[in-house]
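Next come the structures, one after another.
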Structure 1
Amino acid sequence: MLHRMFSIALLVSSSFIAIGQSSSATFDEGSKVFRLDGGDVTYAFGVNARGELQQLYWGGRLGAADRIPQAAPAREWASFDSSYTTTPQEYAGWGAGLFVEPALKVTFADGNRDLVLHYDRHETTSDGFNIVLKDIKRQVFVTLRYSMDAGSGILARSATIENKEAQPITIEQAAAAAWALSAAHYTLNYLTGRWAGEWTLTQETLHPGARVIESRRGSTGHQANPWFAIEAGDRPDENAGEVWFGALAWSGSWRITVEQDQLDGIRVTGGFNPFDFGYVLHPGEKLESPVFYGGYSAHGLGGASRILHHYEIAHLLPHRVGEGDEAAPKPRPVIYNSWEATEFNVTEEGQKALAEKAAELGVDRFVMDDGWFGQRKNDHAGLGDWYVNSTKFPHGLKPLIDKVHALGMDFGLWVEPEMVNPDSDLYRKHPEWVLNFPGRPRSEQRNQLVLNLARPDVREYILGFLDKLLTENDIAFLKWDYNRNWSEPGWDQLPPAEQKKVYVEFTRNLYAILAELKKRHPKVELESCSGGGGRVDLGILQYADEVWPSDNTDPFDRLTQQDGFTYAYTPQIMMAWVTDSPHWLNKRTTSLEYRMLSSMQGSLGIGANISKWNDVEMATAKRLIAAYHQVQRTIVQGDLYRLISPRNGSEFSATQTVNGDKSQSVVFAFIHSTQEGRGFPLLKLEGLDAKAEYALTPIEGAAARGTSATASGAWWMNHGLEMSENFKGDFQAAAFRLDRK
């Protein structure tokens, strides 16, 4: 199998069919090879002599006249590993002696579990192909969808399984796609963590066997994220070398398996998590997988992340402004959130006072957090009862909203729709609405249970109260929280054999609610929050305008978390709050300037108790919010370069962003601690126009030295940015902007 250089002679075919106006998708009828081109990438697969769909190439873009050799099954490795196992199939069924991870595993009504999928037919689309596979005997069909983005070369893949048998079948395992790389040395990168410690970039050399990255929790999870990147070689480089990367668009239980097979090839298979999974398909029914996105970069992990950021902004995120290729989501409003100031003790007058302070800072959006509804005095009661607490807000939310609007801000509200407290009117009325196994204990976390959103009546209840809330109040934004994972995932409305559908239908109904809310209230924006990063993935990002990466807002911890986060997700969606010091988690004391600059690397928010800020703190925050507004689009939608990594105990870290036309760049530099009198390293910048002149302006902190305030892009990239001698100490920060003259 090929992925970078052909190892055998190119074949020339006389029958070549171009598809689409841009000729980005082509099919060679003679060799049965499908080819997709986009950006700097070519992806190719073909039908081999046995009728299997086999991957042939994934890498840098090939010449238009190059012909990719016809698919040929891989060699058998003794009688223990047949060619069926060693051939890198695009979507292999479990059967015929397959010992690597299958893409699809089923049980037929008669107990037969053998599934062998062969090419049946295909159709063309404007940006790819729909390939239909069929079992060699049974009436089971799989439609594989391929859609390549012309600009980035990112390929979107998914599968739809259809049962045309006379009896039901049970799907026990279903992937969205499988990807393959040929035998070589590789390094696997993936993101791991825990609550308050998300987004750790984990790197390891791939060896024979399988590495399973997954969530069994009913949602995406803090512990791992459905993203991977595989680098050629065993010495990762930020801006050089080949990288293949992928991200799964699914907010439920998921699994990605990365394995090195018997011939040292690499396979990546991802989709629904098969643990406790069983989806019954009745005759004529279909199951559609999530989308698994994959991409390639020849410029290291940094290049891979920049491609993915631009794709997310251009194609996935909601609330786009502009037309065609210029359409993009607007930068996020600078928000103030009331949680740390009031926790559950919200009142109309208290929130109005906070809103006045927030408006002084230049904040764009005021968000009232938990405590405004039902009998919500703490986290023991009230979840599920979504009416305004009349004691706290005797005239409803309108007086507060009107006050916020009069101060020049829009209004946002915290909700947690998928949860219920046992101490609530909703639970007393509908105890059957939660995930549960009848006769078994109902495990509580944070004093709450999980509503079974797979149920149609629960779906309609949640959609109904949210629609009513948004219709009756001028609310611009919902902070949608989700503060525990599943337990007892039973759904006793269905027959026992079908109850495991809950893993799919819950997430489908979540998406359906969000889509309908967007339709009914198109101006309302949404944040996906799950105790931090517990539900961040490319599935939820088609509905959520931003995400909450972590409950841990410690500005030093956030440097590493934000570093990891941005390998998979754009800073556009990365909410980063400035909160109080000493920080509640680590008891670490940092300056307001340090906290502000740490948060300004993403979408900025203020979450501190500003009612206790003095005049100096208010003036500092106001000044930096104004400076942030001037450069925000460059920070959140530009090209991100990680100049110095904060990982592995680094004393220093630095990032740089460059906007699309290279007219502006923003640089952030951070010190954990200087030692033995040593200063900050020289920063050689990236991504500038070498021939243009750039004026350097300090935003905050130490000034640069060793050059005039204006120099060429070549100077900044080759000579570099040298920090002043006094940029030393513990927890120091500085920021600069460069503007093209």
Structure 2
Amino acid sequence: MNDITTAAPPPSGPGPDDRIIDEPFAEALSRRYLAYALSVITDRALPDVRDGLKPVQRRVLYAMREMRLNPEAAARKCAKVVGEVMGGYHPHGDQSIYDTLVRMAQDFSQRFPLVDGQGNFGNIDGDNPAAMRYTEAKLTAAAMLLLDGIDEDAVDFKPTYDGQDEEPVVLPTGFPNLLANGATGIAVGMATSIPPHNAAELIDACLLLLANPDATTAELMAHVKGPDFPTGGVIVEPAPSLLETYETGRGGVRQRAKWEREETGRGTYQIVVTEIPYQVKKADLVEGIAQLIEDKKAPLLGDVRDESAEDVRLVLEPKSRNVEPEVLMESLFKLSDLETRFSVNLNVLDARGTPGVMGLKAILKAFLDHRRQVLVRRAGHRLTRIEARLHILDGLLIAYLNLDEVIRIVRYEDEPKARLIEAFALTDIQAEAILNTRLRQLARLEEMELRREHADLSEERDGIVGMLANDRAQWKLVGEGLKHTLSIVGAQTALGKRRSQFAEAPEIDTEAALESMIVREPITVILSDRGWIRAAKGRVDDPSELKFKEGDKLAFLVPAETTDKLLILASDGRFFTLGCDKLPSARGHGEPVRLMIDLDDKVAIIDVFAHQPGRRRVLASKAGYGFILPEAEAIAFRRAGKQVLNGTAVVSVPLKEGNGADGDDQIAVIGDNGKILIFPTEELPEMPRGKGVKLQAYREGGLRDAMAFSGAGEAAWTTADGRTRAWPEWREWLGRRAGAGKLAPKGFPATKRFRPK
């Protein structure tokens, strides 16, 4: 039999060549790259201005809600959550979903965590979380605020990636989550960087906008003072810079670690860091500081230790006890991540999905507009349900009014539903409701309950209709809703209390680091009557051996150390500060002190002493006014000094604190009239500067001298020949401050001074 070859039929569909599109490569690439860029911007990197969430975050929260993982429910394995999200809403890999879930659970990453994680979710050191099969999660109360009302037609839904389900386009969002939790992301050609803020402050700003839509950014910042980082820290960005940042949507925030000095005994101390900047890994920070020590780039720092447990505790030991803690920290702020700058770029997607940079006011207004829309939609949803129920109640009430006839129709008619509709002009829904009514519900009490329900729903319907027709009523309800959220995120709650503090970065002299390394040695500061100053090594036991220029003599002899600050009080009320290590040597007569400070020849020097941290002094003017000054307030290295006392200064005496019994510390003052008045130290106010209060009243003259003492045998005066005379009867001169006093006791120096000048 002959073989017969049959040709194959041509393919019925289009061939490979038919799918080839001939177009320029540059055009095809640009079109596809643009589509990719838009996808990254709108579906991955930038948050929505309304709920502050990226799509993956929104899908995680919605999926967890669908799983009924409410705060009251038991937590479920994160692997189960990730599987639900990936299978139903976000087909982009389980790791990216789990990373998102973990971040929303970390209290050091999110200011208001949206996920309550159980297990190892990482730590501030930068350690990775446990695998998703080991951890569990559920929603927090803050997350429920974002989802509240989602089943009440509050927002639009869109089909999921496979078209088998729906997901929300945006969440209802009960509080300003965008600014409260912040966001970071890098898209194609643009990025976003939003710091977290305090939700209570944001809500207060929203309420201000509701009351005054024309409020300026500066007025809003009376409430929103700046970011509130979850790790706390100190914000040192100047207020004008912050205002510009919130007006333009671009800028930066300087933040630094919070630290405190901890005494370790014998004059030594250590610095303890309790809060570190946001997004700084503690382990990397410690490693970086240790590297600075090894590379000898931090000459003031001796050692660093991490003693953290649940709270942050980094211990910094100075190289020497002479190193000032402020100088040490300022040097480390410049060299390490103990101070960082958070770049602010408020780049978000608006309600139409358009990316753009917004200021603080625009973001809050967009949020409020969204809340109003959610309110209106939820009200419309509720109105629809009320009207549907009222429709049924109308039918049931007709049935109760014609109960016998209804029973007859139901019992004897072949088609009771149609007969009911015909007899009482009912709708199909009303007739169905009547037929579904049980016999026990035909009682008189049930009828009364239906009438009560009908009246309540009618009243609620009228209220909703009136609200929907009144813009002012809508905005009022928006404000009331925001106030309600304060019970969860308010400043009075542990979650809502502000964590980051504000401060001004201190201005530290560039030479301070070198000064802190000065060798600590005892010296004696010598100031002559004509103003020549010098420093002798060691202690001067016999002042009579000191030599001065012809016609000059000793005015002040001050024991000090090279590391001390020398404070000089002038009669015009100014304090001047000199470093004891910078004083000229005592080999000669020294140098005129008026060349070191801006002090006129006509202004006298009242007092010279070495500063002691924590010590307080009594300052008083010739007019008899005075106050207690913390010595630290007098320090100022400017040549012009620091104005502290208003008036002509005549008295500067250190307080005797803690030497006597409680309440036994006294101030004794004497006037030109020779009258002495003694009163308790506690009657004087403590002030950094000013005029003070009246110490003693005078008809003529003014204040001559003062003395501070405790009652434990310290009441005494010094005679002209240098002998100390006890004053056991000092209590006879006790009185109220601002009194006249009484004449000095017999034997009191004719100079009318407690101590020779």
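Here are the numbers for the structure shown:
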quantity	calculated
Structure (1, 2) behind the derived value 9, 23, 17, 13, 11, 10, 7, 5, 3, 1 of P(r) over Cα pairs in 10 Å bins from 0, in percent, for residues 328-471 alone	2
Source structure (of 1, 2) for percent of Cα pairs over 48 Å apart, computed value 49	2
Among 1, 2, which structure scores highest (criterion: distance in nm of label points 7 Å out along Cα→Cβ at positions 448 and 480)	2
Distance in nm of label points 7 Å out along Cα→Cβ at positions 400 and 504 from the coordinates reads 7.3; which among 1, 2	2
Source structure (of 1, 2) for distance in nm of label points 7 Å out along Cα→Cβ at positions 424 and 608, computed value 3.4	1
Comparison of 1, 2 by distance in nm of label points 7 Å out along Cα→Cβ at positions 392 and 528 - largest value held by	2
Read-out helix-only ellipticity at 222 nm (-39500 (n - 2.57) for each DSSP H run of 4 or more, over all residues; to 500), computed value -5500, structure in 1, 2	1
Origin of the value 3.6, where distance in nm of label points 7 Å out along Cα→Cβ at positions 552 and 632 was derived from one of 1, 2	2
Ranking 1, 2 by mean count of other Cβ atoms within 10 Å over residues 416-423, the structure that comes out highest	1
Which of 1, 2 leads on distance in nm of label points 7 Å out along Cα→Cβ at positions 128 and 224, largest value	2
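Every number in this text was worked out from the coordinates using simple rules, so none of it is lab data. Owing to the predicted nature of the structure, the values given are computational and were not obtained by experimental measurement. Cβ atoms are built from the backbone, for glycine too; each structure is taken alone.
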